[in-house]
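Novice: Next up: some structures, all given as structure tokens.
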Structure 1
Amino acid sequence: MAVALGIDTGGTYTDGVIVDFSKQKVVNKAKARTTRENLTIGIAKCIERLTFEKEEIKMVALSTTLATNAIVEGRGGRVGVILVGHEPIGDLPAAHFVVVPGGHNINGKELEPLDYEKTIAAIKAMAMKVEAIAISGYLSIRNPEHELEVAKLVREYSELPLVCAHQLTTTLGFQERTVTAALNARLIPIITELIESIKLVLQNQGIKAPLMIVKGDGSLMSEAVAIERPIETILSGPAASIVGATFLTNIEDAIVFDMGGTTTDIALLEKGSPKLNSEGATVGGWLTRVLAADINTFGLGGDSYIQLKAKDRKIIIGPRRVWPLSYAAENYPYLKQELSMVLNDRRELLYNQKTDCFIFLRDPDKNVKLNAAEKQLLDILKRGPHSLHYLSRLMEKDPNFLPVHDLENMGIIARISLTPTDILHVLGHFNQWDTEAARLGVEILANQINSDADEMAEDFMKEVIRKLAMTILQTLAKTEGYKPLDDTKGANIFLDKILGQGKNVFACQVTIPMPVVAIGAPVSSYLPQMSKMLNCPLIIPEYAEVANAVGAATGKVIETIRCLIKPGGEGGYIVHLPWERKGFIDLEDACSYGMEQALKHAEINAKKAGAGEIEIFSERKDVYGKTAANWADEVYIETKIVVTAIGRPNWEEKNGKSR
């Protein structure tokens, strides 16, 4: 039996599955807490909990949040950017940049010769300060020759890893291409370290299979390509969920709803493939030109922070993620005693909740300066987590002014509090951890407003369901081009009525004909009620709780080459390929050359990315326009050629298991 091992490192859990392609089924599954400080610890624990024969594993596929998180958190290697022919149009995610003469116009003709002396001087100066170099030339997608020349010089005068913008995207937008290249360079050391660490984990497990990585569009690439183009792994996890949903349901058109511990991700599945974002993915405020699934992410998950405002009884859930009380108390039972001390305390806090506790995660970086109170707090928490009020008494400080916020924002400590996961424990939907601690958290907040704990738990549950329904409506409204729906009280009476708010004087209904495929561990508790609220079909497939890992294991390799042919400024036709610009006298000669080269390189790239038994699809579109002088006449504008190579990972071909 030849099987694949799929792994997904989510914000809260790392999921693993063993998939047998000959039987088209998931053989077994496992979960472990994601260890953000070192992802390989959680991955190793997850693999250890799976049952398999190591010699049967023919491929390991990983979807990871590492690149996305690194960009959001501003982490990565020190990058230098060499811009050819143009100043940056905005901020760049790089430590250093330099502009050298050169660049091209929209037709790919040289605007100014590349200045070799200045370029070499810039490379030598930059090589002493950075860990990788990104090269971005003005309109390099019309002619990459200057980027390629600079790349040769970088290799000659340094040993640094490098990336050229034209290798990552063929889309217009000098600033976005430059940002994409800079982020890619910044991620190279991070993804390289992750891949080397995972290979060590696999080696320790006796697994000798090749490693594949999930891209942001849900397809797969080899580890070698991932190290060259790590930027393509952004939104890898949510994209894997779409592929997993397709495999588990065989549905081609649906709303894929993925609820995890940290976020809820929603995407549209069209004809068996995720709907892609034509503008490129935006991560951490940076607009890139990375082709990725069009995923709508909401800060609502099983570990979302539940807050209750006593004055107006307003419930706030998310977007901040905390550790569930039930999970923390399972490992540190004494927290229940500490929480019981404030059970009947009616004082309202300004910045925190009475349910809050804190746990030490890591020592601060050497350049972080702590004040005396912060040092005292860390000394206490290093011996074990404690409640807010216990810390307040021990440090003799008002609980409103304990120095927790900066330490939490830096990831040095983490907050423990009431979450939707705790509510599921209280209501009997889930019993994996300490239900008593979860109930204690609900009672503390219920007592603040003289409410019954059971009623309070139901109110929290209803609010989670209401917010989940809102995420579906927001996504569909955005898909149809509408502005975000206003979720403020009273701002939209019809929206309130749809979501079950207000008095029963009149009612409104919405119908969503497209099925919702729900995946993620908690969806069976929330989604049935939500589907009734929105009148939409609901499908929760078997193995929904590990669908992301299933998607990693069952993805395909997809490589696309785009070629653009336009009239030459002085007659003839110009072929613009990602790696060259070439002129022809005859249009058909130009089109034949463009198609031939695109077909050749699509197959080469697919094989490099790890594909076997490759299918190639090509499309040619000639574009003509009307002339202003005579609308009956048509003038040639351009030809677009798109070639896509698709293949399963080549281990299946070798084992005769191709689908």
Structure 2
Amino acid sequence: MSAERAAAHRRIAALRAELRHHDYLYYVAAAPEISDEQYDRLLRELRDLEQAWPDLVTPDSPTQRVGERPLEGFAHVTHAIPMLSIDNTYSPGELREFDARVRKALGDRPFEYVVDPKIDGVAVSLRYEDGRLVLGATRGDGTTGDDITANLRTIRSVPLALHGRGWPRILEVRGEVYWPRPAFERFNAARRAAGEEPFKNPRNGAAGTLKQLDARLVAGRGLAFQAHGLGVLEPPLPDVTTQTELFARLREWGIPVSPHLRTFRDIDRLLAFVEEWDAQRRGLDYDTDGLVIKVNELVLRAVLGTTARSPRWCIAYKYAAEQAETTLLSVDYQVGKLGTITPVANLAPVELAGTTVKRASLHNFDQVRRLDLHIGDTVTVEKAGEIIPQVVAVDPARRPPDARPIAPPPRCPACDGEVAQDEGGVYLRCINPECRAQLVERLRFFCARDQMDVEGVGEQLAEKLVAAGLVRTYADLYRLKDRFDELVRLEFAPADAGRKAVELGEVRARKLLAGIEVSRTRPLARLLAALNIRHVGATTAELLAEHFGSLEALAAADEAALQQVEGVGPEVAASVRQFFTSSGGRHILAELRAVGLDPRQARRAAPASGPLVGKTVVVTGTLARYTRAEVEALIKAHGGKPSGSVSRKTDFLVAGAEAGSKLDKARALGVRVLSESEFEALLQSE
């Protein structure tokens, strides 16, 4: 080795060690010693040396966080240990009930609880082998997630190599990726300045960011990671007996954990802390809607075990949604992708859960009538899930004498077309098929992440594309490359009133076109979900796609053939058939074929065994321990087929709180109805 190369090797090693040390101080110890400018200077020196000596570059170098090319798609990862959900509780009484269950199960064995904030982020798993990060994955359905290693490597608080020593050969860390509010606000300010639609909230923004196929887009957004638990640990750590001891080790190894961790042996003191924390949590730089309470002793967790979905040794305490009073100033109307006209309240600005709220959903005109809303009323507003503001109550005693009742609009507020009430329903709809507001909403929906996943097509851009006549059909998206010059010159209102309008520009236009081209690779189920067929959501679209395999086969199917698909009843079949035989549906399909869009989908292999194999399961109402996506994934994992409608082919109806017409129909048809607990017991009977 030449003297020059040896010197470069030593300096590279020293710089890497120094940068890792400063990452540890910044993200784990919360005690930075140098400025961002000084850190960047060290990183730049390392990058220059590695460019001069490329054979000295290693995968865990701080310069190697971002790859050079986008991925073609995410591979699936099967979790060696399932990533279970956590049961929720909403009152001190329910938390006492949890404590009583734990104490009864453990008998006289002493234990303590460990408590830390419940970050409103995206659950991920990090796998380290011999101290090096080798895999990062999303939670997915708890059993299978997506391999997002390239994106997680860009997050500076995720160590590429473990710090210190003494770590096991395999270490799987689980935690939350979140978007710190300062970084989120900076990023949104830049989007507004560029004429782009800002993200609605940090949690959804973080989830969308982690779905990017180009890690370079993730790197500049400032996401962060914090660990809250473990998966695989090989070999075990015999001298670690509690989570607090385990977290102390994680900190030593450079993995961020909560600095707010507390332990309690007494439920009364724990409840006092729960009450105190409600105010303290609002000073954090990330969103949190509660606390996670766990038994601290690892061996006792094994004694308590798990249910089919969640551990018995932990629970999440969620705070009630924050409410505030304000004045209803006026009501606007939004027109949705199916023509649904939704009333939206304009409010006197009020601070709520850390943000200023000026608008809130009124859902539908039945809700307006139930609340007896008048312009000028004093109303109570809360954030559902601490994200979406909604009006939940009105104080008629404080109503001003000149308050005017809110009436549904006689014609469409967007196009002045005719409106009609759903037969037997609560929604008022615009029935003009040429309504521009509907086209804008359909375009946004088509491009959304769970459909064709074309990034950047938000409300502003969709409105501009439609207004400029660049997009009149879904297929027109795929023709935009032929109108590049017009696309580049699309103008957006500036963030500041005193500035000139902002053009889309070549960089954003090329990025948009690249995203549109990538969307050609989406499977048939995603396209079906994107086509806005009434009664066809993601689950039904997947069932249809896996059964028919192509648009041609699906379009040729009559209602009888459609009802052969498990989970598709007469109402859904009629809606699908109506779409594919209507002039509008036939035109959409012909247009998509003309631009080369004709996705296929193979059948998914069904589980060989399970308590729900071959069974069709419908879920209705609100479940206490599952989101709709989680329960449908659980049904599939046990061999069942989730469906959105009840028919004679339905085997089980899982009924939560406020179950409605589906429950009545199931009883009339003799379908077996299960409570949430009975459903879990059925899964455990396997």
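The numbers here are math on the coordinates, done by the rules we state, and not lab data. As the structure is a computational prediction, the values presented were derived from the model and not from experiment. Cβ atoms are built from the backbone, for glycine too; each structure is taken alone.
Novice: Thinking only about distance in nm of label points 7 Å out along Cα→Cβ at positions 135 and 247, which of 1, 2 has the largest value? Walk me through the numbers on the way to the answer.
Specialist: Values: 1: 3.8; 2: 2.7.
Going through 1, 2 one by one, distance in nm of label points 7 Å out along Cα→Cβ at positions 135 and 247 peaks for structure 1.
Novice: Between 1, 2, which one scores greatest on volume of the Cα convex hull per residue in Å³, for residues 175-470 alone? Write out the running numbers ahead of the final one.
Specialist: Details: 1: 180; 2: 204.
Structure 2 gives the largest value of volume of the Cα convex hull per residue in Å³, for residues 175-470 alone among 1, 2.
Novice: Using FRET efficiency 1/(1 + (r/R0)^6) of positions 255 and 559 (r between Cβ atoms, R0 = 25 Å, to 0.05) for the comparison, can you identify which of 1, 2 gives the largest number?
Specialist: With respect to FRET efficiency 1/(1 + (r/R0)^6) of positions 255 and 559 (r between Cβ atoms, R0 = 25 Å, to 0.05), the highest-scoring structure among 1, 2 is 1.
Novice: Among 1, 2, considering only distance in nm of label points 7 Å out along Cα→Cβ at positions 63 and 575, which has the greatest calculated value?
Specialist: Numbers: 1: 3.8; 2: 5.5.
Looking at the calculated values, the largest one is 2.
Novice: A further question follows. Compute relative contact order in percent (Cα under 8 Å, 6 or more apart) for each of 1, 2 and report the one that scores greatest. Spell out each step's value before the answer.
Specialist: On the way: 1: 13; 2: 10.
Max of relative contact order in percent (Cα under 8 Å, 6 or more apart): 1.
Novice: Work out the source of 86, 59, 58 here, i.e. which of 1, 2 gives that when Cα extents along the principal axes in Å is computed.
Specialist: Working: 1: 86, 59, 58; 2: 79, 68, 62.
Source structure for this number: 1.
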